[in-house]
1. For mean count of other Cβ atoms within 10 Å over residues 225-232, which of the structures P, Q scores highest?
2. Determine which structure produced the value 63, 48, 30 for Cα extents along the principal axes in Å, for residues 57-296 alone, calculated from the coordinates; the candidates are P, Q.
3. With distance in nm of label points 7 Å out along Cα→Cβ at positions 289 and 321 coming out at 1.3, pick the structure among P, Q it was computed from.
4. Comparing FRET efficiency 1/(1 + (r/R0)^6) of positions 257 and 353 (r between Cβ atoms, R0 = 35 Å, to 0.05) across P, Q, which structure shows the greatest value?
5. Suppose percent of Cα pairs over 11 Å apart, for residues 73-120 alone works out to 56; of P, Q, which structure was it derived from?
6. Quick check: 71, 64, 56 is what I get for Cα extents along the principal axes in Å, calculated from one of P, Q. Which structure matches?
7. Given a value of 34, 16, 13 for semi-axes √(5λ) of the Cα gyration tensor in Å, for residues 49-200 alone, calculated from one of P, Q, which structure does it belong to?
8. Have a look at P, Q and say which one yields -4500 for helix-only ellipticity at 222 nm (-39500 (n - 2.57) for each DSSP H run of 4 or more, over all residues; to 500), as calculated.
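Read the figures in this text as sums done on the coordinates, not as results from a lab. What you are looking at is a predicted structure, and each value in this text was computed from that prediction instead of being measured. Cβ atoms are built from the backbone, for glycine too; each structure is taken alone.
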Structure P
Amino acid sequence: MQAAPPDPPWDRARAALAAGRADQAIEWLEPVCNGGTASAPDWQLLGFALREEQRMPEAIAAFERAAGLQRDDAVTAGALAQTRIQCGQPAIEACQRALSLAPRDDSMLLGLAAAHVAAGQRAEAEALLEEAVARRPDWLQAQWSLAEIRWTGGDRQGFARGYAQACAQLPLSLALRMGWFQLLALTRDWPAARAIIDEGERIHGPKRSFVVARTFIAAESGAVAEAEALFEQTRGWDDEVRGLAWIRHCLRQRRAAEAEPEALRLAGTRSARQAWPYLSLIWRLTGNPRAQWLDGDPPGVRAFDVDLGPGHIDELAGLLRSLHTARSPYLEQSVRGGTQTERPLFFRTEPIVQLVRARILDSVREYIAGLPPREEGHPLLGPPRSHLLFSGSWSVRLSGQGYNVAHTHPLGWISSAFYVSLPGTQQMGAPPAGRIRFGKAPPELGLDLPHYAEVEPRVGRLALFPSTMWHETVPFADGERLVLAFDVRPPDR
């Protein structure tokens, strides 16, 4: 009996892509596409697989081939437009074409707004989203994007007015109200956040989400007695927001041992990478040697001098400066006294970016090769080490007295800081001005824990460290501190 013939390459590639094996899909599709007989669906699928593998210039080329073979295909047009946005290429025209083919494609309208922002046309992006939420006040993604554009453009007073207007129109929408609350909670405007919940309870009556929100506000705003009562009321609730609020509350109250059970529970959930940094603090405060097990002994911080000439550094610095168009950092970012870029920096197609990315990856591989053996359950040592992709890449530009507050990177495995431009010695100020420090707790927790280590910034130096490790930068006196940063995604194989 003859064996059944294998599935055609396209079918195998589609199945591989659906299973998260874009590399296999590429292996099967590239011979077909390079053979000169590929159809538009072949090129389109190859584009999606290349994009998953973060081979962005090749993905754009594949989508362009697909679009050339089938000009009126909305999926290809949308994929090409979105990929151009991700790569920092001009994309307004591509987005408009995709919208003409699929006028109800929400993601494409959001993409068009993003393309306007990238082109320096913030007013056009704001007008586009204002019109969108006027038609659909409960479109949560559009409301959030509109608020972010206003905030990063410097509108600190009216950035959330879209939510206020939408909740007035649709007072029964709980999702809108909670989105509005989450936005204001990021600004730590506790009276305004509390007012949103108060009004929600008058309209909806008691809701579990309102109780969790009140618990979070009380804990973060220092209303200790109210927080204690609400934590008692919500004891046993399986809620990640409540759990993290409890951990932070216990740490503020110097009750680290009481926080440990909840932190250990969250370490077994999708919030694990938010929980591990708090376990580090808990174990250090309680004298548990697992703190050294988690953070490394010595800590898992290394510095590399990347092989780039002065000309390349200057070219990179010029490009990065051109990307810092916002007036304020995004709400969830750690930047104080500067700005942070938005789109994935390593997806850009400029030769200088691709060169820097390749050189930096060499250092990342060296860092990984120097790690201790794999250890199941450890956030740094546990994952596989062969399939390296980025979960984010960006630039931070700080001016005098600027700094980053203590934070971690929940979407990363390995995080970084690559120094592109720094103030001169006199501008920087006396050490430790401008340095990056590791192991200091967020200041709002009030914990007197010393830092583990610090890295002195130098142009061309790359600091690599575990994404779960607390890190901050020390303010400097004057000048510009220009950094490229990225997170390596936790590998899945």
Structure Q
Amino acid sequence: MPRSKTVHCQDCFASTAGRKFGWNWKTYLNTIFFLLVVVYVAPVQAQSVDRAKLLEEIVDLQNQLKNATDPLQIAMLQGELKIKEIIFLQPANEDFVANSASLAQPDTGLIRIMPREGFDGVLSTRGGGAYYSFIRLTHEYGYGSDLSLEQRNFRVGFAVAVFGFLVSLGSADFETVTTDHPGVKYLASFVAPTSEPEAREQYRRSGQGFQENGFFYRYYVAAAVSTTYAVRSIGYGDSDTLVVFRVTRQDTDGSLILLWKLLKWFPTPQLNGGSMANVSAASFKRGVFARESIVSLFGNELSATTALADKLPLPTSLAGASVAVFDNSGRGGKYVPLFVVTPNQINYLMPSDVFNGPATITVYRSSGNSFSEDMRIAPVSAGLFTANSDGQGVPAAVTLRIGRGMQIYEPIARFDSGQNKFVATPIDLGPEDDQVFLLLFGTGIRNRSSLDKVSVKIGGVDAPVNYAGAQGGPGLDQINVAIPRSLKGSGEVELTLNVDGQSANIVRIHIN
């Protein structure tokens, strides 16, 4: 498919920079085409609670449920039980405070994991809080679990279709562990097999254990406080992740507090069929997607031909391929609208009525079989389109200059044939009485809570945002930003966007 190009929209903007512009569906679909070519549940704040007393209350609620017959009473008891179990499984306030610096980094988290032998069947959470998925961020067993705690051992891999390797890194500094760490290198370079016989062989190998580069890898390892570990968890049709974690302390009930960070997220392997990966069509980030955002799905032999939607509403099937999202509503799969289908890529729109939280995307290929991958749905997953369609470098944007009774739209990128890519065109802020606005295109932004929760920094300087929302068509959002005149002559600078506390991909512009 052709590469993305700078958007030229001189004929489609509204009369003032503070308003979004409108255009017809053909212009919209064409813009989407070359921009794309090539219940998330917020954690309940940990409370300072008496855990023994809370567990008694949980057990009492379960006993009440066994004897309840009134539907309304059952619903109320189940809701109260769920809340108490969420609080019970949360680390304590002091844990969050003690690890606040590490948690400020992206792709990190802090969890409590329970010993299975003590709590499986005691809590209503399936698995008793002894399991955890680093992608779906849930203790509930059966949702792509990556790690468990049982008999003082961490474990990974619970069937042939889910296997993995654990390794102890000893006293290694959690903050400095990367994929270049000697104990992590093997896990980072391992290629998940896609044939069933090879997968069975790796499952057997993980059970026996083996040594590489002086480190021992196995599907289980002894759990110890103040110890750092790495885990490669491979779930066919779910996810494939590499995570480093450290046991920060043990509680009186045997539960462990784990500080973790995602080192690498690999394309999800599919038995007898290659791999697939869902990413934001703008930022190319994985894992979390907003309702009404545009997603790109990459895989193998998705269709035999290429087909592009040519009208609205968008179709749910193109070139014999379709995509369905299974959210946590329990209502089954929902087919999603499609922008374009190619043999190796599908661009689709996340439906507006999916539930926040864990979800699974399944693509039904023209060949008749299907692939799946786990993800999360959230209100916001901000991403900015870029001129090179890779989530980096110069954004797909234009400037609007207002001054001397005129409004002038100008591109901010040009194609450099020597580098074979788009590079930033310097933005001239002009005379003092000129106002220059940057009009950015993105996705996953329109459901932001308020305009006050949208912030932009250019070269570290706060830039006023006077619009952030839907551009006028499915999935495409727009952000209008006033460029501060104090940035005149600053050269190439970073632009950062934050929406409801979530950071978008960092892009770069040039200001003369």
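1. On the way: P: 15.4; Q: 20.4.
Comparing P, Q, the top value of mean count of other Cβ atoms within 10 Å over residues 225-232 belongs to Q.
2. Going label by label, the one that fits is P.
3. Q
4. Details: P: 0.15; Q: 0.40.
Top value of FRET efficiency 1/(1 + (r/R0)^6) of positions 257 and 353 (r between Cβ atoms, R0 = 35 Å, to 0.05) goes to structure Q.
5. P
6. P
7. P
8. The read-out was computed on structure Q.
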